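Quick note: the coordinates plus some simple rules give every number you see, no bench work behind them. Being a predicted model, the structure only gives us computed values, none of them experimental. Cβ atoms are built from the backbone, for glycine too; each structure is taken alone.
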Structure P
Amino acid sequence: MAGRGGQAHVLGIAAFAATVAVLPFLLPNEYYLTVLIVAGFNAILTLGLNLLMGYAGQISLGHAAFFGISAYTTGILTATWRWPVPAGIAAGILLVVLVAAVIAVPTLRLKGHYLAMGTLGFGLIVYIVLNEATAVTGGPSGLTGIPKLAVLGRVVSSDQAYYYVVWATVLLLFVLAQNLVRSRVGRALRAIHTSETAAAVLGVDTERFKIGVFILSGFYAAVAGALYAHYVTFVSPGSFGFHASIQLVTMVVVGGMASLWGAVAGATFLTALPEALRAIEDYDILVYGGMLILCMMFLPGGLAEGAARAARGARALWSRWRAAPPEGAR
C-alpha cells in the first residue's frame with residue numbers, strides 16, 4: 001500500500017510538471033499567461049499557509065505581511081541601494097524568516113480567536129508602516145524602479161520565461177511540503193491540529209513544531225514576495241493589506257484544508273475566477289460570492305474533496321463496467 005501510495009505521488013507530480021510545461025502553448029494570448037503567473041505567486045503563498053492552517057491548525061490573518069516585507073525589502077535594496085537582485089532576494093527572505101521567528105514565540109502562545117487577532121494585528125502594523133514610512137517605501141504611491149529578475153546573469157524579460165521560473169518554484173516548494181507532511185514532522189503537525197494537549201502528552205514538542213511551521217510558512221510567503229516584486233517591478237501597500245490576507249485564507253479553505261493539491265487548485269481557481277467574471281462586471285461580485293457559498297455548502301472539504309469524490313465515482317463506474325460490460329462492449 002505504501003509503495004502504491006508513493007508511486008501515485010510520483011505520478012501526480014510528474015503529471016503536474018508536464019501540465020506546467022505544455023500549458024503556455026495552449027493559451028490563446030499572453031494575458032492568460034499573466035494570470036497564471038499571478039496564480040503561481042498565490043499557489044506558493046497558499047502552500048505555506050496550508051501547512052500552518054490545514055496541518056498545524058494555527059490561524060493566520062496577517063500572512064500578507066510576510067509577502068509584503070519580502071517584496072519591499074528586495075525592492076528597496078535593488079532599486080534604491082542598487083544591490084544585485086539575488087542578494088536583495090536573499091535579504092528579503094532572511095528578514096522574513098527572522099521576523100517570523102520573533103513574532104511566532106509570543107503569538108503562538110495564543111489560541112483560537114486570540115491567535116487570529118494577534119496575527120491580524122501584526123498584519124495591520126506592517127501595512128501602516130508601509131504606508132507611513134514614505135521616505136523608504138514610497139508610502140501610498142508605492143516603490144518603483146525595481147529591476148527584473150536575473151537568473152545566472154540573464155534577465156528574465158519575457159512572461160513565458162517568468163512563468164516557468166514561477167511554476168518551477170511552485171513545483172519545488174510543493175515537493176518540499178509534500179515530503180514534510182509525509183514525514184514524522186507532518187504527523188506531529190496533524191497531532192497538534194487534532195489535539196494540542198494530547199500531542200503534548202504523547203511527547204510532541206508542540207511549541208517547537210508550531211514555531212517551526214510558522215517560520216516555514218513565512219519562508220514560503222517571502223519567496224512569493226520576492227518573485228512578485230521583480231515581476232511587476234512596482235510594489236504598493238494595497239497589495240499586502242488585510243484584504244490580501246483574507247483572500248489567501250479563502251484560497252486555502254476553498255482548495256481544501258490539509259491538502260497540498262487543494263492549495264494549488266484553490267489559488268489557481270480563485271485567481272482565474274475574477275478574470276473569467278469580468279464579462280459580467282456589474283454582477284461579478286454576486287456570482288463570485290455565490291460560488292464561494294455553494295462551494296462551502298456542498299464541498300466543505302474544498303476542491304480537493306470534490307476531486308476525491310469524482311475519482312471515487314469514476315473508479316466505481318469503471319469497476320462496475322469491468323464486472324458487467326455493456327452488450328456492445330462484449
Structure Q
Amino acid sequence: MREALLQEVTGGKVRCHACERRCTLIPGGLGWCRTRQNRDGKLVTLIYGSVSSLAVNPIEKKPFYHFHPGTKALTAGSWSCNFGCPWCQNWDISKSPPPAKGDYVSPQRFVDLVEKSGCQGTSISFNEPTLSLEWSADVFRLAKQHGFYNTFVTNGYMTPAALALAIESGLEAMNVDLKGDGASVKKFCKMVDVEKVWAASKLARSRGVHLEITTLVIPTVNDSDSVLHEIAARIAGDLGCEVPWHVTSYSPAYRFTALPTPIRTLERAWQMGKEAGLEFVYMGNEPSHRHNNTYCPVCGTLLIRRWGFDVVEYRLDAGKCPQCRRPVAGVWGERRGRIAQGTSHGA
C-alpha cells in the first residue's frame with residue numbers, strides 16, 4: 001500500500017485522477033476498480049508492487065509489430081480493471097480485487113529481473129496498467145537508467161495527467177485496445193466514454209509515444225461494417241495512416257458465449273483498414289496468415305515475415321524498404337534480440 005498520485009482532497013472525500021472514471025471516494029470507500037481507497041482522507045493504492053502475473057514475452061505478443069521487433073519484454077500484471085468487459089481473456093486477475101496478501105515485487109527487483117531474464121524492455125500488461133501507475137512510474141525510471149524500453153498494453157482510459165506522468169517517467173510505446181464505437185463501448189465496458197480513449201491515443205502520439213491500436217473483433221459487439229469502418233477511418237484521420245491496426249480474433253471467455261470470430265470477418269476488417277488508407281493492418285491470432293507480415297506500403301516488398309510471435313525474416317535497412325528506400329514508420333533501433341538484419345531463419 002502506498003499513497004496514490006493524482007488525487008484531489010475535498011472535505012474528507014478524495015477524487016482519483018488516474019483513470020477517466022475519476023471516482024470520488026468517501027472515507028473508507030473504494031474506487032470503481034477496487035484498487036484505490038480513501039484512508040484517513042488520503043487516496044492510497046492497494047496494488048503497489050502487487051504482481052499477479054510475470055512472464056517473458058516476445059514484444060510481438062503485445063502486439064507491437066513496429067517497435068524493436070524480435071526483442072523480449074518482461075511483462076507484469078496486477079489485479080482488477082477499470083472496464084467491465086464480459087469477454088475478458090484475463091478475467092481471473094482483471095475481475096479479482098487485490099488480495100490481502102500477495103507477492104510483492106519492488107521496482108528495483110523487477111528491473112533486476114529484466115536483466116537476468118535477458119529481456120530488452122518492460123511491459124505492464126495482463127490487466128489495466130493505469131491502475132499500477134505509481135509502481136509503473138518507479139519501474140520506468142529505473143528501467144530507463146539501465147537502457148531498457150518501457151511499454152503499456154492498455155485500454156487507454158487514463159487521464160491526460162496520468163499519461164503525462166507515465167511518459168515523463170519513461171513510457172515509450174503503447175498498444176491501445178480500441179474496443180468498438182461509442183455505443184458498444186458504453187454498453188459492454190460499463191459506462192465508458194470511448195472518446196476519452198481516442199483523446200489519450202492522440203495525446204500519446206503528440207508526445208512522441210509509439211502507438212499501435214488493437215481491436216478484438218467480437219461477433220454481435222463490434223463486427224459490423226459500420227463499426228469497423230468507423231474505427232479504421234478514425235485511426236487514419238485522427239492518429240495517422242502509419243499507425244498499425246491489429247484486428248484480432250476473439251474466442252469465448254468469462255461470461256461471453258458468442259461464437260469465435262470467423263476468419264472472413266477479420267479479412268473484411270483488414271480490407272476496410274486498407275480502404276481507409278491505413279498503411280499497416282494486421283490479423284491477430286492467425287499465426288500463419290500472410291496479413292501477419294509487414295509489407296512496404298509503396299512497392300509491396302516483404303519487409304518482416306512472422307510466424308506467430310516469431311520474426312523469421314527481417315529485411316528493413318535502417319528503417320527503410322530495401323527496394324524503394326521508403327522510410328517505414330516504427331522504432332527499429334539496435335535491439336533485435338532473436339534476429340539479425342537482412343537474414344532469414346526459415347518458416
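Worth pointing out:
- Read-out helix-only ellipticity at 222 nm (-39500 (n - 2.57) for each DSSP H run of 4 or more, over all residues; to 500), computed value -7000, structure in P, Q: Q
- For distance in nm of label points 7 Å out along Cα→Cβ at positions 30 and 206 computed as 5.3, the structure of P, Q it came from: P
- Looking at mean count of other Cβ atoms within 10 Å over residues 62-69 over structures P, Q, structure P comes out largest.
- Each of P, Q could give P(r) over Cα pairs in 5 Å bins from 0, in percent, for residues 158-213 alone, but the derived value 4, 20, 29, 21, 15, 9, 2 comes from Q.
- Among P, Q, structure where distance in nm of label points 7 Å out along Cα→Cβ at positions 198 and 278 as derived comes to 1.5: Q
- With mean count of other Cβ atoms within 10 Å over residues 222-229 computed over the structures P, Q, the top value is the one for P, the highest of the group.
- Origin of the value 30, where relative contact order in percent (Cα under 8 Å, 6 or more apart) was derived from one of P, Q: P
- Structure from which 77, 56, 44 was derived, Cα extents along the principal axes in Å, options P, Q: P
- Looking at distance in nm of label points 7 Å out along Cα→Cβ at positions 166 and 302 over structures P, Q, structure Q comes out largest.
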